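So, here's a batch of structures to check.
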Structure I
Amino acid sequence: MKKIIITKKDNLEEEINSGSMSRFAGVSEGLSGAKNIHLAIATIPKDRCSTTHFHTNCESAIYVLSGSGIFLHGEKMDIEEEINEGDFIFVPDGALHQPINTGEKDLKLIVARNTPVEIVKEQSELGRKDC
């Protein structure tokens with residue numbers, strides 16, 4: 001029989017930060033032995049952002065848990081879309097993106113991906129640098 005793993009909120013796995021964005025996993029290879037899925041919560045403080053980056057080996061699904069901001073994306077990072085609590089975002093592998101908190105409180109994102117370990121390539125010359 002396969003084992004169910006419950007990770008308590010005080011036992012999350014701290015992941016690599018991206019710019020001002022911090023991320024803590026609750027379902028990961030290390031915590032639960034997951035092989036085909038990963039689930040984390042990311043936080044971006046007010047007026048801050050992640051770096052511009054893309055994932056080479058996975059798709060991501062993002063749910064805006066609370067807060068508001070802008071999601072920059074596109075080949076030249078020229079697409080700017082507002083994101084708000086309750087929005088879902090699909091990010092295919094290889095798609096440049098940068099979440100930016102423009103709201104009055106922390107922007108909290110639930111992030112799921114279809115691999116236990118992501119490979120991230122940062123593109124610091126693109127996107128916003130003032131956050």
Structure II
Amino acid sequence: MEILENKGNIEVHRIGKIDREIYRCITEDIRTDEVIITDERIAHIRERRGNEFYDKYSGVFDKILKEPDYIFREKREHTALVCKRIIEDEKYINLVLRIAIETDNPEYKNSIITAIGESEKRFAQRLRNNAILYKKE
């Protein structure tokens with residue numbers, strides 16, 4: 001993971017880019033296609049999901065963002081849950097992504113807020129209960 005910049009004590013890591021066409025389902029007003037994650041958010045994921053989870057799945061965050069299976073509406077504005085099934089583990093890895101919009105600070109990029117792993121059973125429940133914004137054809 002490439003370190004994009006160091007703002008004081010907060011390192012910002014570049015994850016990759018999103019396809020604006022896919023992510024227009026969240027908002028039309030997308031400022032950039034770049035996606036970052038901060039050290040603080042990495043620490044949050046490690047704390048909540050464990051080091052093993054982060055070490056195993058952080059390498060596929062870019063793939064999840066580039067080729068999502070589903071995008072679900074989240075409670076917060078300009079934020080969505082981006083989901084991808086990781087076949088070898090029979091697990092869904094979900095990223096909460098905040099989209100940077102035109103009225104945000106010009107320095108802001110799209111950013112990963114957290115990551116979640118789900119079983120097939122829990123994901124089936126999400127499909128029933130959450131608003132689907134995007135589904136891969």
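Read the figures in this text as sums done on the coordinates, not as results from a lab. A quick note: this is a predicted structure, and the numbers were derived from the prediction, not measured. Cβ atoms are built from the backbone, for glycine too; each structure is taken alone.
Quick check: -7500 is what I get for helix-only ellipticity at 222 nm (-39500 (n - 2.57) for each DSSP H run of 4 or more, over all residues; to 500), calculated from one of I, II. Which structure matches? Intermediate results must be reported in sequence, preceding the final value.
Working: I: -500; II: -7500.
Derived from the structure labelled II.
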Practice problem: Consider the structures I, II: one of them gives 23, 19, 12 for semi-axes √(5λ) of the Cα gyration tensor in Å as calculated from the coordinates. Say which. | Solution: II
Self-check item: Per Kirkwood radius over Cα pairs in Å, for residues 45-108 alone, the highest-valued of structures I, II
Solution: II
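Which one of I, II has relative contact order in percent (Cα under 8 Å, 6 or more apart), as calculated from the coordinates, equal to 24?
Working: I: 30; II: 24.
Going label by label, the one that fits is II.
Determine which structure produced the value 22.8 for mean count of other Cβ atoms within 10 Å over residues 93-100, calculated from the coordinates; the candidates are I, II.
Values: I: 19.6; II: 22.8.
This value belongs to structure II.
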